[in-house]
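These notes open a run of structures that come right after.
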Structure P
Amino acid sequence: MIATSTKKKINQTSLSEFVAQNPFPHPLTLGFFYREKMRAIHRVAPNLALNDLLEIGGGQGGLTALLYPHSRITNLDCNPNFANAPCNQQKNVSFVYGDATALPFDDRSFDAVTMFDVLEHIPDDKKAICEALRILKPGGFLLVSTPNENWRFPYYSFLKSICPPEKEVMDEWGHVRRGYTLAELNNLITLPCQKYATFINPLTVFSHDIAFSDFSVGHKRWICKLISPLTWLSYYLHQPHTKGTETAYVWQKK
């Protein structure tokens, strides 16, 4: 177990500092949905001093290092080219080329494991979860973000004429499934979910879908700016358990 004295310490960056490092291009327009994701992750992430964390599928995003800048981060990805990404050149980050279903680490090696928008890409998700729990210390945390049962693309059917087909988008993103309900994740992980927070709600989803539409980048940014008052208002009013198309979760290994 993590020592009680350690648990009292704070290691997590503040929400404002975290979202300010949104790595997605045009973070206040086309990348606004990523801000929503980051806020949801911040809402569920333990505000504790976690020494060693493993990010599975962190690639060139490195969200875990942004969230816990004072921790030792291991970023594992199946694409070896991401080793040269800027996020993996930090002193506290080590990049490992590997497979989520066969993690090259000893049992009980990490205080937390993160899988942000990764599980829906893995064919053998059960094996990936078993591996994540195997290398997690007792008392450690598993953080996951994934589309939920409300996700579809585009969210509103009247946008289909300006968006690529859903299957084409899923193939491009490498999704092998659309997402999970909380019940499906609980059955997969076999631990009670401690906390969850939804994101990309039925109003902010407009800017998300425009960002991935067939419009040019310039037109996308113009439309997102035009609807930004609605997007920001919906963002600030959104509560962790209100309807969203994706969800961030945390489980603790007993």
Structure Q
Amino acid sequence: MNQSSVTTRHTALVTGGAGGIGAAICRYLAEAGHCVAVADLNAGAAAHVAAELPGTGHFGVGIDVADEASVQRVFDEVTERAGRPSILIAGAGVLFFKPDGQRPLVTEISLADWQRTMTINQTGCFLTCREFARRLPEGRSFGRIVTISSVTAQLGGYRSNAAYIASKAAVLGFTKALARELAPQGITVNAVAPGLIDAPMLRLSLPQARDAEVSAAIPLGRIGLPEDVADAVAYLVSEGANYQTGTTIDVNGGYRMQ
């Protein structure tokens, strides 16, 4: 990552921080000089990621983004240990497939799977962003929110199921709504929409043996890396992104061109 060191050290809370993309984001934020709270449903994995980050003061914490009390507890704990978070990366998410690795059709999705996906991907984003907003000081202050959507929300999806697509499309709309609400306080809210990224979620349905075949459909000729997404996030939380809010950065190698 090519970025100058930050002039101010902020506390950053990253949900889904123990995943492939989440861990890369945590590493980039730590390299930029921020104190990173790695939040994940798997508290042990979150602690492991935090222990491997460069710099000091980082820590892991368990969170269930679908549970209001859990979200409030984590914000309390992070604030007590490192100060009120002024950077939030809402990255926790879930995607399910059929046992054979194929996406289920709408007719095959159970109500339970639909609701679970919506609760984690959509409601979880809402709960964490709402808690962040509720704790903002009066007046204008530095603050950055980055939500993680998906290229599938824009394309209708090829490998993802309808529940995931709908939940990630909701994240895009919510991001714009929140950006308008928080703009008077100087808080920016943006989304990143990854394409095909070499992370655990992609590998649920795509074996590495098919990488060359899939890469041929991507103009830049390769599957993305978690670091490609982290680069976009690093920009959006930087002071250089002061005038960018309510936008979506596509990170897909040209897979979706407007």
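Each value in this text was obtained by applying a stated rule to the coordinates, not by laboratory testing. Note that the coordinates shown come from a computational prediction; the quantities given were computed from them, not determined experimentally. Cβ atoms are built from the backbone, for glycine too; each structure is taken alone.
Descriptive notes on the structure:
- Here helix-only ellipticity at 222 nm (-39500 (n - 2.57) for each DSSP H run of 4 or more, over all residues; to 500) was derived from just one of the structures P, Q, and that gives -11500; the source is Q.
- When distance in nm of label points 7 Å out along Cα→Cβ at positions 114 and 146 is worked out for each of P, Q, structure Q gives the greatest result.
- Computed 14, 38, 25, 17, 6, 0 for P(r) over Cα pairs in 10 Å bins from 0, in percent, for residues 74-161 alone - originating structure among P, Q: Q
- When mean count of other Cβ atoms within 10 Å over residues 50-57 is computed for each of P, Q, the one that comes out at 23.0 is P.
- Relative contact order in percent (Cα under 8 Å, 6 or more apart) from the coordinates reads 18; which among P, Q: Q
- Origin of the value 52, 37, 35, where Cα extents along the principal axes in Å was derived from one of P, Q: P
- For the structures shown (P, Q), mean count of other Cβ atoms within 10 Å over residues 34-41 is largest in Q.
- Ranking P, Q by mean count of other Cβ atoms within 10 Å over residues 98-105, the structure that comes out highest: P
- Highest-scoring label, criterion being distance in nm of label points 7 Å out along Cα→Cβ at positions 170 and 234, among P, Q: Q
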